[in-house]
Each structure stands twice: as structure tokens, then as C-alpha cells.
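Peer 1: What follows is a group of structures, each given as C-alpha cells.
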Structure 1
Amino acid sequence: MTLHIFNPEHDIALASGLANFTAPHAGRQLHHDLGFLPAIWAKEGDIVMVDDVEQAERSWRRIAHRLRVLLDVERPSCQFVSKPVPQVSGIAPWGWNSALRALLLRRGIDERLMPAPSQLDTIRQLSHRRTAAQLLPTLRIEGTVGEMFECRTQEEVEELLARYGQLVMKAPWSSSGRGLRFLAVSRTPFAQQAGWFRNVVASQGCVMVEPFYRKVKDFGMEFYSDGRGHVSYLGLSLFHTANGAYTGNILATEKIKREMISRYISTELLDNIQEKICHHLGMVYNGQYEGPFGVDMMVCDGSLLHPCVEVNLRRTMGHVALALTPHDDELRRVMRIELSENNYKLTINKL
């Protein structure tokens with residue numbers, strides 16, 4: 001019996017590195033409104049911890065009905081709980097961080113079911129954007145593009161800006177759509193973002209800097225690390241973003257998603273990149289991390305593949321979409337998270 005937890009504030013908690021962490025309002029609201037999400041991939045008899053059991057049950061009934069109507073999918077039944085949490089044999093959160101561990105300890109969960117503080121520190125370090133920077137050179141083959149630099153001084157950034165003309169600066173730990181700043185020689189000189197740069201370096205040690213690439217298409221690949229040196233590929237994630245923030249995922253079979261992405265790049269290139277990620281991160285995560293993760297990518301500058309925009313060392317909405325994969329190649333749907341009347345809702349509609 002596994003305890004599942006949707007903690008979408010994970011990335012911000014990870015950035016803070018604090019055990020006593022309070023998420024921003026938007027993160028708490030998302031946690032509250034969509035706490036039922038793990039019911040989508042939970043197994044028969046599993047438990048999902050939510051803020052409000054009655055609301056979670058109502059939301060889940062609505063989504064379960066849509067799954068039956070639109071995808072002909074039946075999900076196993078699970079139990080929603082708030083607190084106290086019954087005895088469980090394992091814990092599967094959206095992502096592990098010190099704040100979640102502290103919360104579960106306060107609720108009486110056996111600490112033997114959780115990563116030790118040293119393991120959480122390792123997960124935090126592996127979640128640093130430095131991991132993507134180290135992975136990128138192993139993926140740079142014909143048909144790809146992408147560079148990433150770790151900067152600590154103004155001089156380093158200005159040298160890169162002179163070389164590339166346009167840059168994206170990223171905080172080492174930040175959630176989707178946050179922690180980004182753009183520079184351009186002619187429009188946005190470094191001076192306009194100098195304060196932000198100094199604050200991030202002071203709090204997180206560095207800033208990751210990349211050339212600006214003209215994006216054509218966002219997508220990603222989802223994986224699972226067994227923690228013993230093997231990484232399994234789970235499937236493609238075709239998603240939409242707005243201002244860098246996630247807005248929705250395509251629900252379709254892997255065959256159809258490969259056909260859709262092949263309009264931009266070859267599937268042979270995709271397969272090659274997938275194998276390289278499994279091999280390289282299998283070694284990196286060996287003895288260090290067991291669980292789901294995703295690698296965000298993009299097609300840019302015509303038909304070039306950026307094979308590693310970032311690595312998300314946690315479950316992603318792409319994993320949620322994979323749990324809702326239809327059985328029929330003819331079925332194509334879109335899954336979205338929408339904010340309406342100060343509440344978040346998961347919707348599944350025809351594409």
C-alpha cells in the first residue's frame with residue numbers, strides 16, 4: 001500500500017533548501033485543488049494524501065467520468081486521506097525535498113520510509129541545472145544544438161552576451177516559468193538584470209546562462225530510474241507552455257506522438273538521444289536517485305533539436321499524460337490545467 005502525494009510546490013521548496021518552508025499562495029492553491037491527481041496512476045488499494053477529502057473525491061469522480069467517456073479508461077480505486085495517515089509500505093510524492101520530509105515526520109510517518117537528509121541533499125544537488133549542463137555535451141550530435149554555462153560574475157555573462165547577442169539567464173533551482181531573465185545586446189543589457197543576477201548568485205551560488213534559441217516546438221521525454229544504474233524510457237511528452245509555464249499535454253499513443261514530432265525532426269535522432277540519456281543518467285543516478293524524471297527538449301532554429309533544456313528530477317505532467325494514454329490510435333485529446341474563479345481544474349477535452 002503506497003502513499004501518494006501531489007506536492008507541486010516541490011521545485012520552490014527545493015530552491016529554498018529549507019525544512020520549514022511555506023509555499024507561495026499559488027503553490028498551496030494548486031496543491032489543494034489538484035491533490036487528487038495521483039489517483040490517476042495509483043494502484044488498487046493505494047492511498048492519496050490530500051488537503052480536503054470531500055473535495056478530492058468530488059474532483060476525482062468528475063475526472064474519472066471524463067476518462068471513461070473520452071478515453072475509455074478505467075482507473076483502480078484508491079483511498080483519499082488527510083491526516084492522520086494510515087500505516088503504509090512506501091511513499092511516492094511528486095518530488096522529494098526537506099520540507100516534505102519534515103511534514104511527514106510531523107504526521108507520524110516512519111522515517112525509514114523516507115530518504116535520509118543526506119539523500120535529500122544529493123537529490124537537491126542533482127536537481128541543479130548543472131546536471132543539464134553536464135548532460136548536454138554527451139547529447140550534442142549532428143542535428144542538435146545547445147550550450148549552457150555556469151556563471152558567477154558579471155564579466156562572464158557580458159562576455160557570453162557579446163559572443164551570442166542574446167542570452168537566457170536561469171536560476172539553478174526554480175519552478176517552470178520562474179527564475180528566468182533575458183538579455184539582448186541591443187535591447188536588454190546586463191545592467192537591467194544586474195540586481196537579479198547578484199541576488200541569485202548570493203542565494204544559489206551561480207546563474208546558468210544559455211544562448212537564446214528561437215523555439216518552434218516544446219516537448220520532452222519521460223523516464224524512470226531504478227537507482228541501480230538502469231533508466232527506463234517511458235514515452236514522449238508533447239506539451240504546451242505560455243511564458244515558460246506549463247499549460248497542457250497531448251494525450252495520444254506513442255505511435256501518434258512520434259508521427260507528430262517527426263514533422264519537425266527525425267525519429268532516428270530521437271531514438272539516439274533517448275538511448276544516450278538512459279546510458280548517461282543511468283550512471284549518474286546509480287545509487288543516488290530512484291524515481292521518475294523528465295527531460296525537457298525543444299525544436300528550434302528551423303529543424304534543430306535542443307536535446308536537454310532542463311532535467312526535472314521528479315514526476316512531471318508528462319508522466320500524468322502517459323498514465324492517461326488512450327489505447328486507440330484514433331483517440332487524441334488534450335489535458336490542461338486551467339485557473340478559473342481562483343481554483344485550478346484539470347480538464348480533458350477533444351483535441
Structure 2
Amino acid sequence: MDTKIKYARVDELHLDPKNPRLGRHNTAAELSPDAILEIMSGWSLEELAVSFLENGFWPQEALLIVEEPLGKKTQKVKVVVEGNRRLAALKYLMEARAGKATAKWREIASTGSAEDYIRLSEIPYITADSREDIQAYLGFRHVTGIRQWDPAEKAEYIARMIDEHGMTYEQVMRKIGSKTPTVRQNYISYRLLLQMENSSENISVEHVEDKFSVLFLSLRSEGTQTYLDIDMQAPPERAHTPVPAEKLKQLANFALWLFGDDKHTPVVTDSRQVDKFGEVLLSPAAVEYLERADRPNLETAYRLAGGDEAGTIKLLERAADGIEQALSTVHHFKKSGKMKKAVHRVGMDASALLDYFPDVKKGLSEDT
């Protein structure tokens with residue numbers, strides 16, 4: 001990467017059609033500059049434009065570019081790899097000044113003086129030899145750093161580094177300053193998203209992308225890994241297709257239950273339910289219920305999976321722990337009215353509890 005800051009007119013700088021923030025479908029479509037700018041119109045660019053008019057464009061915020069062909073053209077141009085939102089704001093500002101933008105943008109542009117636009121006549125940039133030379137900076141800034149992309153955008157960026165540049169999990173980890181298990185989970189999550197898209201037309205990939213963090217979290221559970229037969233320790237060459245062919249029906253079910261579609265609401269409605277959902281997937285009876293029910297319910301499936309039993313056992317064990325702890329000091333307060341009331345409550349609850357388990361009650365009587 002060049003160490004010297006250079007300057008170029010706004011019209012000499014081009015928006016990046018491979019910018020992860022555009023979304024996976026758009027980056028694959030080789031969009032025109034106008035189409036990219038149209039998509040970016042909803043990225044809150046106005047506040048940047050106002051700031052540029054008031055303060056100029058600071059050299060320390062220089063755009064990072066590569067010189068490469070765009071589309072079918074062979075001539076190399078200056079493509080901004082880092083700083084697309086800032087460039088889009090500048091392009092809208094210049095179009096508005098020429099009377100080509102919306103009334104809102106023309107109003108913003110009108111607040112700038114001739115001197116303000118002179119300051120914006122040339123924009124600072126730094127050139128890199130290739131996109132690979134900017135990867136470490138992008139990874140830190142947008143994956144683990146201060147201006148993070150959305151979860152799906154992070155995962156797509158990691159997947160590109162592995163699939164297009166042949167990097168290992170460890171190499172990506174060193175590039176972006178993350179942890180190897182996190183990199184691996186992001187990669188497998190993204191490859192799973194692509195497998196969903198390619199395996200069935202019934203899977204609503206848009207729903208999955210909107211809740212990508214839920215997909216990411218779900219892969220932690222043993223239930224998800226077992227139900228889909230996913231090896232979370234697999235190297236990239238095996239993780240490229242996470243779910244084996246014989247499990248594609250399960251993959252379609254999994255996507256429907258976790259994300260829903262246009263006709264079905266998801267079974268999992270909150271990211272905090274992901275672990276419970278994983279326990280459900282470990283139970284054949286619960287899975288059978290999810291598969292046959294027209295409108296399956298997570299709580300019903302969880303009860304079929306014995307989830308209530310485990311939770312109730314934890315409550316009883318916690319109560320027993322508390323009583324055992326109280327026994328070490330309760331003898332000091334035998335004359336306390338409040339203590340007697342508390343002991344009476346424990347006794348009544350214990351008696352009612354034993355009524356459900358007569359064999360345990362009989363055993364206790366025999367022991368005494």
C-alpha cells in the first residue's frame with residue numbers, strides 16, 4: 001500500500017460493486033455505478049454531506065482505492081474499496097449542486113458556499129496494489145473493529161478470504177484480529193446460508209439473511225450439529241458444503257423452524273431460544289412433532305423433549321442446596337417467629353412434593 005496521499009476529483013473515483021454492505025445478491029450482479037448509488041441512498045448519507053460542507057474532507061480519512069477494470073471495460077479506474085459511503089455522499093452532493101438530485105439533496109447542496117466546494121474539488125486517497133493488500137485493514141475496521149458490518153456481511157467477507165484467496169481459518173484470524181473458532185463458525189454459517197439457497201426454492205433466504213446472527217448462534221448447539229450432521233471442526237475444504245446430501249430435507253425443516261417463510265411464522269421467535277431449540281432437535285419425539293404439526297410451538301416441542309423435566313430438577317436441586325445451607329445456621333433462631341413461618345412453608349411444600357412420589361415418601365418413612 002502506498003504511503004503517500006494523492007488527490008482526485010469525485011468523478012474520477014468509482015464506487016465498489018463488490019462492497020459487502022451492498023448485500024450478497026447485489027455484489028454478484030455487477031451493478032452499474034448508478035444502481036449502486038441508488039442502493040446507497042438509504043445509508044444516511046445526508047449527515048456526511050453536511051459535515052463535508054462544514055469541515056471539508058479530512059486527509060486522515062483518505063479513501064483506500066485499487067486500480068482495476070470495472071464491468072466489461074479493460075481500462076483500469078480508481079475503485080474505492082474503503083470509504084464507499086463517504087464517496088456516495090460526495091457524489092450525491094455534486095449531483096445536487098448540478099440540479100440532478102432530489103429536492104432534499106438540492107437543499108443540502110445549497111447551504112454550501114463556493115469556498116466549501118473548492119475544498120471538495122479534490123478528495124484524498126491512498127492506493128493499494130490489490131484488494132488483498134487492504135484485507136487486514138478492512139477486517140479490523142468492519143469485522144472486529146470500530147465500524148462493524150452486519151453479521152451476514154462479516155461472514156461473507158470471511159468466506160471470500162477463504163474461498164477466493166485460499167486462506168486458512170488461522171490466516172484469516174491473524175488478518176482480522178479475531179479468534180479461530182469464531183472465524184470457522186462464521187465461515188460454516190455463511191456456507192450453510194448458500195447451501196440453503198441452492199438446495200430448495202422453498203427456503204426463504206431473505207428471512208435467513210435478516211436473522212443471520214440466529215443462524216450463527218444455532219450452530220453452537222449439539223442439537224443443530226447432530227440434526228444436520230455438521231462437523232464444526234471441519235477444515236474449509238470439507239466445510240464448503242456443511243450439510244451432506246442425505247440431510248437436505250432436514251436442512252429445509254431447520255430453515256423453516258428457525259426463520260419461517262411468507263406463510264409460516266418461525267418456531268424460534270427470539271435469539272434467546274436458540275439453546276432450547278437445540279435441545280428439541282436432540283429429541284426424536286420433539287422433532288416428529290415439529291414435522292407433523294401445522295403450526296408447531298417451541299414450548300410444546302420442548303416439553304416433549306423433556307426440557308421441563310431438566311428445568312424442574314434444577315429448581316429442586318437449587319432448593320435443596322438452599323435448605324442444606326440454612327441447616328448450618330438455623331439452630332440459632334429456633335425461637336424466631338419469622339423463622340418458624342419460613343420453616344412451616346418449607347414443610348408444607350415438601351409434604352406436597354412427596355405426595356407426587358409415594359415411593360420416595362415411603363422410603364423416607366422407613367429410613368426414620
Structure 3
Amino acid sequence: MTIKTVAVLGAGHGGLAAAADLSLRGFDVRLQGRNQDRLAALRRRGGVDVKGVHNAFVPLKAITSDVAEAVTGADLIMLVIPSIAHESYAQALAHLLKPSQPVFLNPGHTGGGLHFSRELKRAGFMGERQTCESVTLTYITRMEGETCVNIYSYTKRLAFAAFPGKHAARLHELIKPLYPEIILSSSVLETALTNINAIFHPPGMIMNAGWIERTNGDFLFYAEGVTDAVGRVTKAVDDERMAVAAALGIPSVSFLEAFYRAGLTTREALESGSIKRACEESAPNATIRSPSSLDHRYVHEDVGYGLVPFSAFGRLAGISTPTIDALVTLAVYAVGRDFWKSGLTLEKMGLASIERRHLPSFLENGH
């Protein structure tokens with residue numbers, strides 16, 4: 001099978017980047033989104049204006065809010081959406097998805113593939129699941145208007161996995177022509193525990209809460225917001241994450257190594273051991289400003305669907321995660337949302353009843 005037609009579900013930063021980039025590279029793209037104002041602007045424009053790695057106006061043949069219109073007959077369904085939307089899209093796709101159609105979560109972040117697969121089955125999908133994921137978005141990108149997206153760069157050396165794992169090699173070969181930088185990982189637990197956004201976004205947001213609220217985010221989040229203190233807390237989160245991975249027998253590398261491999265900082269910063277310096281020397285992130293409030297996916301997604309499952313994997317492995325747990329609890333009070341309940345738990349990932357000794361078999365076979 002060769003991919004020709006791609007249904008891109010999600011019309012935010014990543015969705016517009018994927019629609020523009022893949023269209024320019026010869027794929028037939030259908031863009032679906034739920035934001036009616038954004039879709040209306042895209043329809044008026046007739047497509048997407050892209051800057052950065054491309055500089056062009058990209059016409060799109062299909063711009064729709066109808067999931068069925070986007071996915072019917074598509075060779076690949078790509079979810080370019082926040083983790084919190086996986087459940088609703090699983091429900092929408094359960095009776096539309098054909099057994100021959102793979103679903104690519106771009107990105108899956110932490111446990112996204114497991115969560116989406118469980119919700120797909122709960123919503124009535126009876127076929128063989130073919131779900132794959134990248135650990136983070138394939139693009140470093142931001143929107144610069146309702147119809148304009150700036151793609152600063154492609155993410156390098158991007159961890160990729162599938163659930164069930166028995167489909168991983170085939171899906172990796174299928175997706176690689178779209179994204180040559182994807183590297184096959186051992187399982188979706190390896191991608192889950194390599195989510196760099198969950199490692200440094202929550203410390204950056206919670207520890208800069210006063211600055212964010214006082215200035216409405218008028219500073220450079222990475223280049224200015226990640227100070228030595230933020231870096232030290234990030235390192236503590238990273239140490240706990242790596243201890244969990246080691247206890248579960250999951251391959252892992254440090255945050256700094258993953259950040260460097262993704263093309264997000266310099267070798268000199270990696271060798272310095274300084275997370276602050278790594279963020280200061282992150283060329284793709286150099287101009288990205290802070291969110292204007294704590295009501296942002298850097299908290300909702302990276303705490304609820306990043307740190308909460310990190311903590312859950314810790315309990316599964318018998319490893320304590322005090323720094324991770326403290327940041328979750330601070331986020332609960334700072335935002336006024338109980339992430340321990342709304343976030344991604346072992347139950348929501350389909351792992352609550354899985355004995356640890358049966359985990360490898362479950363990841364490989366899906367049952």
C-alpha cells in the first residue's frame with residue numbers, strides 16, 4: 001500500500017502545517033476541523049498560507065467540519081489534535097473507520113495511542129486496530145493568523161511506535177515517506193515516556209505563573225522563561241521519568257539528549273548539561289512567546305495528559321514521583337481543575353487490569 005490521500009483531522013498549528021506541507025509534497029489532503037470561524041476563514045482564502053520551510057499559498061480542495069467527508073476513502077487518517085480531543089475523535093471514527101485504514105496520532109504524546117485505541121473499541125469499533133503515533137508533533141510550528149502558519153523546522157529523529165505493536169514495522173514503512181525522520185521505537189510505552197513537552201512545559205508554566213498572569217505572556221517562553229531554577233525542577237522531573245522507564249524495562253534517554261536529537265538545541269548546550277542553556281540555544285523555539293494565561297495546552301495537555309500518566313506509570317512500576325506529583329497538585333490549584341481526575345489514568349489507557357508481567361504481551365498484541 002502507498003499513501004496518496006491523507007485525511008488531516010485538526011485545523012490548529014499542526015493541522016495547518018501538515019495540510020500545507022503534505023499538499024506541497026504531492027499528497028491529496030483533506031483538512032477537517034471543528035473551529036467554524038477558522039474553517040470559514042480558510043474557505044474564504046481557499047487554502048493555507050505557509051511560511052518558513054515553505055513560502056507559498058497552498059490551495060486545499062477539501063476543507064470541512066464533517067469527519068465522514070474527510071476520512072471516507074482516505075489512505076491514512078492523521079489526528080493532529082490535542083490529547084484531550086482523542087476521546088471525541090475516537091467516538092466519531094468508530095463507525096467510519098475501515099479495517100484497512102491506519103490512524104496516525106501526530107502526536108500521541110504520553111499514552112495517546114493507548115487511550116485512543118481503548119476509546120475506539122468502547123465506541124463500537126470491531127475491526128483490527130492499526131494505530132500508530134509520533135511522540136511529539138512532526139513540525140516545529142505556530143499559526144500567525146487564521147489562515148497562515150509558520151513551519152520553523154521539521155522535528156528530527158522522532159520516536160514512532162504502534163499499538164498493537166505487531167503492526168509497528170509495517171506502519172513505520174508506510175508513514176516514513178511522509179516523515180523520513182521517524183525512528184521506530186520498542187513500544188508505545190517508549191514513546192509515552194519520551195514526551196519532552198510533559199517534562200519542561202509544566203515547570204515552565206507553573207514556576208512562571210506570576211509573570212504569565214502579570215504580563216499576559218509578554219516574554220519568550222523558552223529563551224527567557226526557562227531559568228536555572230526552572231531547569232533544575234525540569235531535571236528532577238526528568239530523573240523521575242527515567243527511573244520509571246528503567247523499572248519498566250523501557251529504553252529512554254535524558255531530556256537534554258532527546259531535545260538535542262530532535263534538532264532543538266546545540267551540541268554545546270547538550271554537553272554543558274544545562275537545560276537553561278539548551279532552551280536559550282534552541283533556534284526553532286527562539287521566537288516563540290509564552291502563552292498569555294495558564295488556561296493553555298501547556299498545562300491542560302502537558303499536565304493532565306503528560307505528568308498524570310507519568311505518575312500512573314510510576315505506580316505501575318513501583319517508583320515514587322514526588323516532583324511530578326507536586327507539579328500536578330500545584331497545577332490543580334493554579335488552574336482550578338482536578339487533573340488527577342480529568343487526566344489520563346491507567347484505566348483510561350486500558351492498563352488498569354493489566355498485570356505488569358503481562359504488559360509486553362498486551363503492548364504487542366493489543367489484548
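Here, each number is a calculation from the coordinates, and none is a lab measurement. On a predicted model such as this, the values are computed, not experimentally measured, just so you know. Cβ atoms are built from the backbone, for glycine too; each structure is taken alone.
Peer 1: Give the label, chosen from 1, 2, 3, of the structure having the highest value of Kirkwood radius over Cα pairs in Å, for residues 135-222 alone.
Peer 2: 3
Peer 1: Now, a different point. Ranked on FRET efficiency 1/(1 + (r/R0)^6) of positions 31 and 311 (r between Cβ atoms, R0 = 30 Å, to 0.05), which label among 1, 2, 3 comes first with the largest value?
Peer 2: Comparing 1, 2, 3 by FRET efficiency 1/(1 + (r/R0)^6) of positions 31 and 311 (r between Cβ atoms, R0 = 30 Å, to 0.05), the maximum is at 1.
Peer 1: OK, next. Assign the value 9.0, calculated as mean projected area of the Cα convex hull in nm², for residues 71-206 alone, to the correct structure from 1, 2, 3.
Peer 2: On the way: 1: 13.9; 2: 12.2; 3: 9.0.
Computed on structure 3.
Peer 1: Where does the value 123 come from, among 1, 2, 3, when volume of the Cα convex hull per residue in Å³ is the thing being computed?
Peer 2: Traced to structure 3.
Peer 1: If relative contact order in percent (Cα under 8 Å, 6 or more apart) is computed to be 11, which of 1, 2, 3 is the source?
Peer 2: 2
Peer 1: Among the shown structures 1, 2, 3, from which was the value -10000 of helix-only ellipticity at 222 nm (-39500 (n - 2.57) for each DSSP H run of 4 or more, over all residues; to 500) calculated?
Peer 2: The read-out was computed on structure 1.
Peer 1: Comparing FRET efficiency 1/(1 + (r/R0)^6) of positions 95 and 335 (r between Cβ atoms, R0 = 41 Å, to 0.05) across 1, 2, 3, which is largest?
Peer 2: Biggest value here belongs to 1.
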